[in-house]
Every structure is written in structure tokens, then in C-alpha cells.
Structure I
Amino acid sequence: MQNILTSRWMWFLKGLPSLPRASAMFAAKRYTMTTPQRCRALWDVCETVMRKNVPGAFVECGVWKGGSAAIMGLALRHAADARVLHLFDSFEGLPQPGDQDGEAAAVYSGGHAAGKLASIHKCEAGLAEVRSYLIDQLHLSEKKVRFHVGWFQNTIRADAPQIGPIAALRLDGDWYESTLICLEHLYPLLSPGGVLILDDYFCWSGCRKATDEFRAKQGITAELHQIDVDSGFWWKENNPGNIPRHNP
């Protein structure tokens, strides 16, 4: 029974009544550490920004094996939307957490918590594996999927100016520094009506701290909608209207 409840077919059922969404969730199940609630919400907010013609690319920071990137890419393909999907990841796993990330992060990292840009060997997936899944298996357009390989501290600042406006920004960097650098350099590119998804806001204290500090500094008062026990999202500036809230 447990195998059935956690199977790809159960994820498919949770994606209904939308058949394209259900099919995308079925395809993503083995390549994500998130939940069906998060995958469903991700598909829906991506659909919303496309339906509302919010300008900009789709961007994910923290890719792992590519499951959430698949949801975003398949949503684009289903809508025949020509936006680019930018994917930022070290493709070496998570870096060390730092002082701002708390005791739980230090324990998770096996005591390697000095903030170094060195893998703690958690959430590891190589570029070749992710590329094979997204391009070879799912047949996403290689011209429309762009990989930014390296630690956020080395890639975000350098590559952000090349991205242009962003319509959907998904952050899954876990730690304080990883989250903050994405917010500082990518959130200004998020178009009005665009969506910011935070995979770890309710999970890791460092992510929450970085986000709360950034919101306070920027005077952001948009409501942060909770998706499940770990994640949430908000719409930049004006609500685009008729959006899925996905409150638990």
C-alpha cells in the first residue's frame, strides 16, 4: 500500500484533472525531492504567468536531478511558449552552510559548516545526468534550456545581466548565503506579476532569515503563500488575478 501511495501513478492522480500537469508530475517524480503539492503548485504558477503574458524567462536556482526544472520546461512546451529556462547549480551538491544557517544545517552537513564553497555531498547530481534527463529523455529544446554551472557566488553575479526579465523564479539553495545572493541579483529582474517560489522557506532557518531580511530591506509586503510544510511563494507587486493560492 505504501508503494502505491508514493508511486508515480499516485503523483499522476494528484495532478488531475489537468492531464498535461498530471503527465508532467509523473515524469518528474523520480527526479525531485519535493512533494506533489509543490510540483502541482509550480505547474500552476508557471501557467498563470504565461496566461497573463508576464514577460521574462523561467529561472531555477538549485536543480538537483531536474524534477522541478522538468515541470517548468514541460509547462512551457505544453503552452508552446518560447521562453528560455535558465538552470543554476553547482552540479556537485550543496556547499557548506555558514553561521547564519543554524544548528540543524550544521548537523545535516556532518559538521562541515564553515561556509566554504565545497560540497558536503548532499543533493549531488552531475550535469551529464541532468542534461540527459531533460534533453534526451524529456526532449526539451536544447536551445531553450541553459545550464549555468558553478557555485551561486560565482555564477549568479556574472550571468544575471545576460538573463533579462524573469517571469518565474524558483529558489532551492537551502542556505542563507545561497538564498540571499539569488534574491539580491535575480529578484530585481522579476517582472511585475511574476512569481518567486522558495522551496526551503519553512524548512531551513537560513533561507527564511535571508528572505525575511531581504523583504524588510526592500519593503516587500506581498503575502507569502504556503504550499506545504516547507515551501511558499509570492507574486511580485500586483497580484495577476485569479491565481492558484495552494494554501495547505
Structure II
Amino acid sequence: MSRGFGVAAGLDPEVARPLAARCQELGYESLWSNDTPMAKGLETLAEFAGASDSAELGVAVIAIDRSSPEEIASEIERLGLDLSRLWLGVGAGFKEKPLTAMREALPELRENLPEVRLVLAAMGPKMCALAGAEYDGAFFNWMTPDFAAKARQNVEAGAREAGREPPPIFGYVRTAVGEDARRRLGKEESFYRNLHDGYRNHFERLGEPEGTVGVAASDGDQAQEALGAYDALDTVVVRGLASANVEAMTALAAAGVR
């Protein structure tokens, strides 16, 4: 199980660059950003790329209802991102039929991004199976360790049905450390619980109390114990919940890796 570190898109370059350098020193194997209508994850990856040379780079995820494959390809080229380091996470966003949308989008994604590894945002059983059958990876989000283990089985089942080896499985684990850790995790989770039907259905399936999905730890040792439970993931992406400054983010990064 490897470790990645993830941030919110739009992180100040004066924070992103030293954070990337420090994460690489700490042994993180990949650096990740989300993507939002207000901030482009690929631009954050470009900042990470300028301050690191070995860590892989991932965006999770770009919604296909607001960025076409052609637009994504153009942005990657504009930023000069190294395709050999890149994992491109894609999701349905607010599409009415997300499973159909992601199945039908794949040929166009392959055509426009032939050298890029494509990772599918997957939470439900059918989307996990699609990731296993046709994509280069699966990306989980807002899961408990037990739920992630069951979701992994769905990815593996999809791969078996397609006659291929299961692709790698990544996942964000929201992580906060310190006296205000529970508040930070609860605030982040409350936003996503009602973002759209996909998330509402997912949290209903989880059946967990609000503010408990992720890691809220008093110190680094406790964080490590909690993160270690996510052994169903090939790469645990520590999604840092901390103040967006160098000191706070690098301290959280240090707590998130052995």
C-alpha cells in the first residue's frame, strides 16, 4: 500500500511548491488535487510538477459534464505535464445517467488522451465494476475501510468478467490532525453529503454518523493507525484538511506517512 497526498485545487503556488518538495522528501509516491468549477486541478499539478521530479501526479476527479476530452487534452498540453507521471481521474459530475455517461465517454477519452492513464471515480457497485472492466484505475471517495473492501471486490469482479487483471485502486481519505480535527472533518463531510444524488445515495449506503468518514486524529501515531486500516486501497491518498499554509500542510503531510 503506497501513500499519496491530496489537496484542494487552487492551492497558492507559494504553498503548493514547497509542499510538493516536502511530500517527496517524506516518501509520498504521488501528489493529487481535486478539480472544481472555481479552480483547475491540472494547474495545481503543474505547480507540484515544478517542485518534484519523481512523485506521480494525479487529478481526482475532472467531471466530464464541464470539461470535454478535447479541453482536458488541450489543458494538459498547455501546462506541459509529463504524461508518464499523470493519472487522470474522471467522473460523471451531474450527469443524469452517470454509469452510461462514463461508459460512453471512454472511447472519446482514449482517442484524445491516448497516453494518459484514466482513473474512474467509483462508489457504487456498477461503477466499480466498470472501472475494473475498462479503466486504468478506480478512485474511491468518502469510504470507511470496510466499505472500501467491499467496493474493491466489485472492481475485481468487473475485471474478472472482462478477462483482465484488476487495475490499481486509489482513494481519498480525508485526514485532520490536532485539537480541531473532528471539526475540520465534520465540516468537509457535511458539504459533500448533500452535494448531489450520487453522494446522498452513497452516504445513505454507508450508514455512518455524520463527521466520522475519514480520519480525525489527535496526533500522528493515531493518524497512522487509522490510515493503516484502509488496506483495501493500493494507494491511500491522504486528503489533507489543514489551513492552507506551508507550515500546517507540511505538518499534516508528515503525520500522514511513516
Structure III
Amino acid sequence: MAYVNGVFPDFSALPRMVVRGEAVTLSLNVFVDDSSTKDTLASATLTLKQGSATIIDAQTATVGGSVSASYGLTAGDTSSLSLSDNLLELWTVTTSGGDTVTIRRSGHLVRHALFPLVKDTDLVARHNQLDDIRPSGLSNWLEYIKTAWEILNRDLIKRGKRPELVLDSYAIFDLHVYMTLNLIFRDMTTFVGDGRYHEMAESYSEAYKVEFETVQFHYDSDLDGVITEEKEAATPSLWLSAPVGWYGSGTWGGL
């Protein structure tokens, strides 16, 4: 969460995924001085860019209602644009206290968004007494599942993979499960201290790392939305010398 003049924009911990050629409402919540109540803005405008091109230029956004500000993109606003990871929202807002700030959020223009598959039942299938340790104030494990999904997506981005180009949702299912269970058991240690829960957290943390090093999936590198025979690794290969078949590697053409 950014901090500018006491203004906290409420963003997901991921880039915004905008589906090309679909109408969508872009929304923004703003909190002042870390208040738990969203601010009633005096005004807001939105500029939306893709690289150096301007899609929406300082258009007046709607303020108030269920969110601090919102703007409705039409299907036509994005239908002719190329898929990319270089969208940039520039929200210029004036708070109820009179402060004017510009809040930025990056995004991807996508053919389809990547959606999670993990549910509570998938976690309980691995630990059938898991619900017995759930804090009394929680009715499910959704917040852990959501946080783990954000971590997984950020890890893909750090490794040069755009989440929306992963065509095999099932391929990252175990990664999502491992990170969720890691978060759950790590959080449980705050109630009971180190011990079995700490060991379980460490075990799932290691399982997540190992899976990330080995998992492969169909990846839409050429942006055509078609699955090909080849799969890609989530983690790029690290060559400490020239690969076999490269000139100067000492081996050419496998000979």
C-alpha cells in the first residue's frame, strides 16, 4: 500500500488484469491516514495508458457509492489493442480534506485471466483435521488461499512469466496448495509457538520451492491463445557455460 500525503490506495497486491474487448469497471478505494473507512473523495479523474499510447485521457470518474472512485471501460476502449503487460492507470484524486494526489496502478491487457482452483476441501484433503485448528473468527481458509494466490502470481512475474499466459491452471495447483498450507501453519505458530506447526510450515515452504524448480506448463509465448506441444519451465534455466550445440561450447550439434 503506497503512502502519499496520508493517502492509502487500496489495491490488490497484483497488477490489474483487464480482459481485452470486455466492458469492465475500474475501481479505486482510498483511505486517509490509514483509516479503516474509505474516504469520500471530492473528485477523481482517470488516465489510462498502454506504453506511450493514451487510451483514456483525464476522464472524470464517478466518486462515492460502494467504492471511492470508479470508471467504466467499454469493450471498444480495448478491443483493438495488443495484449501487453504495460497498462498504467493514473488516478488523480482530491480527498475530502482537500489533498490532491495522483495514484498509479500498473496492469496487463489479457485475452483471459488466470484463475485459482484451490478450495478449502483441497486443503482438508491433505490434512483432514485442518478445520479443527482454524481460529474461531474464521469460517473458512479463503484469506490464506487469496494471499497464497497473490504470492504465487508475483513469483511467476519475478521469473519473467505473465500469469495470464499460463494455459494450464492445473499445473500450478500444487504450488498454490503448498503456499496456502505454509501460510496457515506459519500463522498457527503465532498462537502456539514453535513445534509441529513450525515444522509443517517449513515443510510446505520447501515443497513450494522444489515444485517451482520443476513445474512445467503450456505458456502462450506468442500470444495466440493456442496450446502447442512444447511446455516451459516456471523457472528459467541458468547456464554457467554455453549450452550444448552453441558455438564455442566445445560441442556442436551434439557431436
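Computing distance in nm of label points 7 Å out along Cα→Cβ at positions 118 and 182 for each of I, II, III, which one ends up highest? Show your work: numbers first, answer last.
On the way: I: 2.4; II: 4.4; III: 1.0.
Across I, II, III, distance in nm of label points 7 Å out along Cα→Cβ at positions 118 and 182 peaks for II.
Upon calculation of helix-only ellipticity at 222 nm (-39500 (n - 2.57) for each DSSP H run of 4 or more, over all residues; to 500) from the atomic coordinates, which of the structures I, II, III produces -14500?
II
If P(r) over Cα pairs in 10 Å bins from 0, in percent, for residues 94-229 alone comes out at 10, 35, 26, 18, 9, 1 when worked out from the coordinates, which of I, II, III was used? Before the final figure, lay out the partial values.
Values: I: 11, 37, 37, 15, 0; II: 12, 37, 32, 16, 3; III: 10, 35, 26, 18, 9, 1.
Only one of I, II, III returns 10, 35, 26, 18, 9, 1 for P(r) over Cα pairs in 10 Å bins from 0, in percent, for residues 94-229 alone, namely III.
Upon calculation of semi-axes √(5λ) of the Cα gyration tensor in Å, for residues 30-125 alone from the atomic coordinates, which of the structures I, II, III produces 27, 24, 11?
Label of the originating structure: III.
If you rank structures I, II, III by Rg/Rh (Cα atoms, Kirkwood Rh), for residues 86-157 alone, which sits at the top with the largest value?
When Rg/Rh (Cα atoms, Kirkwood Rh), for residues 86-157 alone is calculated for I, II, III, structure III comes out on top.
Just so you know, all these numbers are worked out from the coordinates, no wet-lab data involved. It should be emphasised that the depicted structure is a prediction, and the values quoted were computed from it without experimental measurement. Cβ atoms are built from the backbone, for glycine too; each structure is taken alone.
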